[in-house]
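**Q** Some structures to go through are shown next.
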Structure P
Amino acid sequence: MLVLSIGFILVALLVATVVMAASSLYLEHKKLLSLADGASVAAADSFTLGQLGSAGGTPSAVLSGARVRSAAVEYLGRNGAFGRFSSLTVAPATGSPDGSTAVVVLSAAVHPPVVNFLIPDGIRIEATSTARSRLSR
């Protein structure tokens, strides 16, 4: 009976550890996604005014990939994100694919509790967010 009790306790501790690690990954991904959302909105606000197409046309918001990337990095620096996330990087996919949408891709390493010694480099997670600027009257 004692052997079964010890086995049950070990299995319960193992399940609790796995649930704790999975919850930690989920929460860190949500934090990174929230940060990517803020960075994409800040990057979408870094537009320049486009050329008017024809007489009486409306101006348009134009984004460049380099400007989106620099606005995202500046936003992350102002919010202290590089200190809060381990190995936080702005992925090369960050930019503006169509000139009107800001796409921000962030990547970071997560170190789950208890099992951190098994994965010393952490687990890489990635979050992608898009935002669009629109001029209106």
Structure Q
Amino acid sequence: MKKNQKIIISIVAVIALIAILLGVYTIFKPKAVEGTKAYTVSVTDAEGETVSYSGMTDAEFLSDLMDELVEEGDFSYVGDAGEYGLYITTINGLEANYDTDGAYWSIYVNGEYGQYGADSQPVTDGDEYSFVYEVYVAQ
């Protein structure tokens, strides 16, 4: 009888220890870490309407940030990989077809025309990235 009591007490002690450890883990488990770089992304469509997105990210390149925005659900894009990098054809459902009407998606960084494609444009803390629907007009 004493032997059964020791076994039961041992089982209860192990269960209590597991419960305590689980509680400690729940309190101190790693928390989701917000990104370290602030960003603002805006999209200006053919009518001049602008939608903006902002937040924090750890994305290395603009295309990585775009993928994060897609995962959040309010942003979409389609692009083709070419010899000069990612060529963006559609943003938020609006297609820019250069062959048809000279339309394209331009990238601006902090208000200046971008020098890189989305897959090679570094994301820097505090930068503002703009995608603007533009139409080339021959002079």
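**Q** Upon calculation of mean projected area of the Cα convex hull in nm² from the atomic coordinates, which of the structures P, Q produces 13.6?
**A** Q
**Q** Given a value of -9500 for helix-only ellipticity at 222 nm (-39500 (n - 2.57) for each DSSP H run of 4 or more, over all residues; to 500), calculated from one of P, Q, which structure does it belong to?
**A** This figure was derived from Q.
**Q** For distance in nm of label points 7 Å out along Cα→Cβ at positions 27 and 107, which of P, Q scores largest?
**A** Q
**Q** One of P, Q was used to compute FRET efficiency 1/(1 + (r/R0)^6) of positions 35 and 59 (r between Cβ atoms, R0 = 35 Å, to 0.05), and the answer was 0.70. Which one was it?
**A** P
Quick note: the coordinates plus some simple rules give every number you see, no bench work behind them. Remember, predicted model here, so these are calculated numbers, not experimental data. Cβ atoms are built from the backbone, for glycine too; each structure is taken alone.
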